[in-house]
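These notes open a run of structures that come right after.
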Structure 1
């Protein structure tokens with residue numbers, strides 16, 4: 001555990017950042033009065049998400065006395081991704097039950113009222129079970145891509 005302590009720390013920081021983002025979305029009205037903007041504005045989370053990975057891999061590089069290969073950076077990023085993946089159900093539960101419990105009902109109402117989805121399809125899509133699957137898979141895919149890209153820019157030795 002000591003060997004991956006830094007990566008676990010940054011995985012937890014990422015999860016806390018994502019819950020803070022959910023709070024920001026709620027405060028901006030993207031889960032209520034401006035819910036029509038949510039599907040676009042939520043994509044802005046890529047900025048803080050990427051920054052967390054940049055700071056994490058820079059921290060890893062410092063831990064390695066200032067030298068890190070792409071492989072070392074990528075592996076550290078994948079451990080962070082694994083932490084995020086494992087914590088995603090709990091993070092999502094907190095986000096959707098404590099921070100923004102009105103998110104699912106509002107999204108269902110919005111998509112049905114705009115005739116984007118019918119009631120049954122909206123209810124099948126906007127529910128905790130479906131979002132847990134999407135969150136976990138999204139964390140893994142985006143974490144892998146982000147780990148590879150950030151490791152490429154953070155690396156400073158060949159290996």
Structure 2
């Protein structure tokens with residue numbers, strides 16, 4: 001999603017949907033919904049709001065398919081111009097620089113920042129429910145559906 005700086009003012013609200021294909025994340029389900037308020041100064045644009053998406057995955061205990069719903073509050077800071085970097089030179093980033101995105105010209109592409117938000121929100125281990133019982137280690141029956149014959 002491209003934001004054209006000449007068309008926005010501080011306090012503008014924008015809402016849009018982005019197809020999962022734009023992010024190259026197959027597990028996304030449906031569209032990613034974004035709702036942002038923009039703040040603009042001479043060289044900085046703040047994009048603050050929510051990113052809402054659904055992520056389909058497999059439970060780590062019972063192997064059933066499950067969908068996780070996310071509503072992430074975000075704040076992106078876009079600064080005009082890129083920092084001065086010499087190719088091959090090692091630089092040390094300070095915390096302020098890590099949190100910023102950089103742009104040139106009169107437009108900002110927020111898609112990479114939204115993609116990062118999605119990837120960072122996904123847990124490494126997902127469960128279908130907090131108290132998932134998992135599978136029987138002997139026969140493999142899903143214990144959420146009832147006890148198996150081999151349990152003592």
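Could you figure out which one of 1, 2 the value 0.9 for distance in nm of label points 7 Å out along Cα→Cβ at positions 17 and 33 was computed from?
Only one of 1, 2 returns 0.9 for distance in nm of label points 7 Å out along Cα→Cβ at positions 17 and 33, namely 2.
If relative contact order in percent (Cα under 8 Å, 6 or more apart) comes out at 22 when worked out from the coordinates, which of 1, 2 was used?
Corresponding structure: 2.
Just checking, which of 1, 2 has the largest value of mean projected area of the Cα convex hull in nm²?
That would be structure 2.
For structures 1, 2, calculate distance in nm of label points 7 Å out along Cα→Cβ at positions 9 and 25 and state which one comes out highest.
2
Taking distance in nm of label points 7 Å out along Cα→Cβ at positions 105 and 137 as the quantity of interest, name the structure among 1, 2 where it is greatest.
Top value of distance in nm of label points 7 Å out along Cα→Cβ at positions 105 and 137 goes to structure 2.
Can you spot which of 1, 2 the value 0.25 was calculated from, given it is FRET efficiency 1/(1 + (r/R0)^6) of positions 41 and 89 (r between Cβ atoms, R0 = 25 Å, to 0.05)?
The correct label is 2.
To which of 1, 2 does the computed value -2500 (helix-only ellipticity at 222 nm (-39500 (n - 2.57) for each DSSP H run of 4 or more, over all residues; to 500)) belong?
Label of the originating structure: 2.
Rule-based calculations on the coordinates, nothing more; no lab input. Every value quoted in this text rests on a predicted model; they were computed, and no experiment measured them. Cβ atoms are built from the backbone, for glycine too; each structure is taken alone.
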